[in-house]
1. Here distance in nm of label points 7 Å out along Cα→Cβ at positions 22 and 46 has been calculated and equals 1.1, so which of 1, 2, 3 was it run on?
2. Assign the value 2.1, calculated as distance in nm of label points 7 Å out along Cα→Cβ at positions 14 and 30, to the correct structure from 1, 2, 3.
3. Could you figure out which one of 1, 2, 3 the value 0 for helix-only ellipticity at 222 nm (-39500 (n - 2.57) for each DSSP H run of 4 or more, over all residues; to 500) was computed from?
4. Taking 16 as the value of percent of Cα pairs over 19 Å apart derived from one of the structures shown (1, 2, 3), identify that structure.
Structure 1
Amino acid sequence: MQTIINYQIPNNNYVTLKVYDILGIKVKTLVDGYKTLGSYSINFNAGNLASWIYYY
């Protein structure tokens, strides 16, 4: 299963986007770095994860 996560940065800054399971355990880091202002999209492929509820 794949989903696209869209996000916007109002000014240049360091961005971290992490995915956690329902128990609060981090399962993946999608973004971890400096970004300039603008709109971004990241593809999250959950094919290797169990069917569950995940938060980002």
Structure 2
Amino acid sequence: MADCFPFRNKIGLDVALEALTDAWLSKRLNLGALNRAARKLRVQQVIQPYLETDVL
């Protein structure tokens, strides 16, 4: 799901957020792994506000 965020302008932010939400609801989301992947893809600052809100 973190790999959607670098392409959020092409695929749409709603698609990236839906992938994040689906992973959270299906209990596949490991926050540590997500954080490492987001840092590696340089989208950690983009994902962080969505993790802090109650969008998930």
Structure 3
Amino acid sequence: MCLVRLRYQFRVYPTPGPRIKLARAFGCARVVFNDGLGLRQQARQAGQEYASDAEASRL
């Protein structure tokens, strides 16, 4: 049996309308990621356990 792995590379050039929506969606995702990272850093500095994913989501 032969295993072949394929990789594709795409480039997208959205028009101004979708560009704004994409920027808003990825901006929100970045804020959420940074907030979760901040929680973990605070817990580490305080010597506490990390908040679980469910706990971080609740916060």
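1. Comparing all candidates, it corresponds to 1.
2. Numbers: 1: 2.1; 2: 3.2; 3: 1.3.
Considering all the candidates, the number was obtained from 1.
3. Values: 1: 0; 2: -19000; 3: -21500.
Going through each structure in turn, the value belongs to 1.
4. Details: 1: 32; 2: 16; 3: 58.
It must be structure 2, since only it matches.
Here, each number is a calculation from the coordinates, and none is a lab measurement. Treat the numbers as computed from the prediction; the structure is a model and nothing was measured. Cβ atoms are built from the backbone, for glycine too; each structure is taken alone.
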